[in-house]
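Below you'll find the structures, each written out as structure tokens.
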Structure P
Amino acid sequence: MLEKYPDEVKLTFKNYPLAKHAYAKTAAVAAFAARRQGKFWEFHDRLFANFDRLSDVKLVEIALALGLDLARLEKDMEDLILVAKVNQDIRLGTRAGVKGTPTVFINGSISKARTLEELQADVKKELERVTAGIPHPQLPK
């Protein structure tokens, strides 16, 4: 989507670790710590690929595979700023009506798209609405 609409679409990522996944919040903080070493998306993708096997050992395994400085990662994971950022994302998601992950918003509305094609169609429709100057149906005029 970003490649297709580089000037029109902006991606904003927020964490919403689900309480039913006991290690999800720690993993979210670890991904932010990995960002400080320039490896957020790589770390994130490996976390999702291993969502059912997350543990301290798995985090170390992922960090080493990505060539991260493990001591720095562990120190950054204790940084209360990163913990607060994850907590803030959780509060924002709760207020916005997020029930699960991933949840995609398009201009403030939750997309029900489940495939890339459906998401592309939703984005195209929203871009057409904005270009035509049609008010957002869920926002005050």
Structure Q
Amino acid sequence: MKVILGLAFIFIFNPVEWNTDFEKAKTDAANSHKLILLNFSGSDWCSPCIRMKETIFDSDVFDRYAEQNLILVRADFPRLKKNQLSKEQTRQNENLADKFDPEGKFPFTILLDETGKVLKEWEGCPNESPQSFVTSINTFAHVIH
């Protein structure tokens, strides 16, 4: 019984996973018929990025919605040496930024369909509740077949 409760706790309270490989995310989105949410973040230096993570992405409302409806991708650009990403991951993130965020806005969040077509963009940390943020994403649910 303790094992079942432990597994249920991990499943229920484990936040959804953010991918770092955009091409894999597109494949996963196509296979699962989900939208892609791509977030450009400076996780260890950008105050609005940290606030967005804490107020929206770490919320139960967002977690529940994302688990069922989204493939999440984070392109992180940390500055502290201890948080540096691999050269390959840094290159992948820079390529994503060249394509989707050439102005280098942080945070910058993009909703895409399974083919990578941009549906909606948020610049900065949205001044809305997690529920309002999820509702704005959900207006595009009809895009997925």
Structure R
Amino acid sequence: MKEYILIDRKYWKVILHPDQYYLGRSVVISKSHYEHFSEFPMEEMKELHKVMRDVEKAFIKSFNATHFNWTSLNNDSYKEENKYKERTFHLHLRPRYSHPVVVGEYTFLDRNFAHHYERHTDEQVPEEVMELITKNIYSNLP
């Protein structure tokens, strides 16, 4: 599947997740290889803060996002099948919406707004919708 890059900076990259159960679900990936969040140098943390602020503002401008769920799990990197892979710290972003949002001909509904996000979802949207989401966000980045 094609990678939809929303932001690509010196230390961090934001890509649109293939599962769009939550419109704009993304992954913020470190280009450095630290195992723990507390290990990041201040310069990289400052850039992360700017990336988070920029992407939130873009989702608000693009789709009127209501709020954001940020998570840092990294559990899969410790599974047996991944033990020889280099760990890459990343954050998951799930924008949340109190209202339906239409992108192209696709309507997104946050079915459990104001509650914990659903896990184990897999809503694949057409490639043209992924392109529209990416273009919309990119055009609204500060």
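What follows draws every value from the coordinates through simple rules; no lab data is involved. All values derive from a computational prediction rather than experimental measurement. Cβ atoms are built from the backbone, for glycine too; each structure is taken alone.
Some points to look at:
- Once Kirkwood radius over Cα pairs in Å, for residues 52-115 alone is evaluated on every structure in P, Q, R, the highest one turns out to be P.
- Structures compared: P, Q, R; top value of mean count of other Cβ atoms within 10 Å over residues 36-43, i.e. the largest, recorded for Q.
- Structures P, Q, R were shown, and helix-only ellipticity at 222 nm (-39500 (n - 2.57) for each DSSP H run of 4 or more, over all residues; to 500) at -16500 was computed from P.
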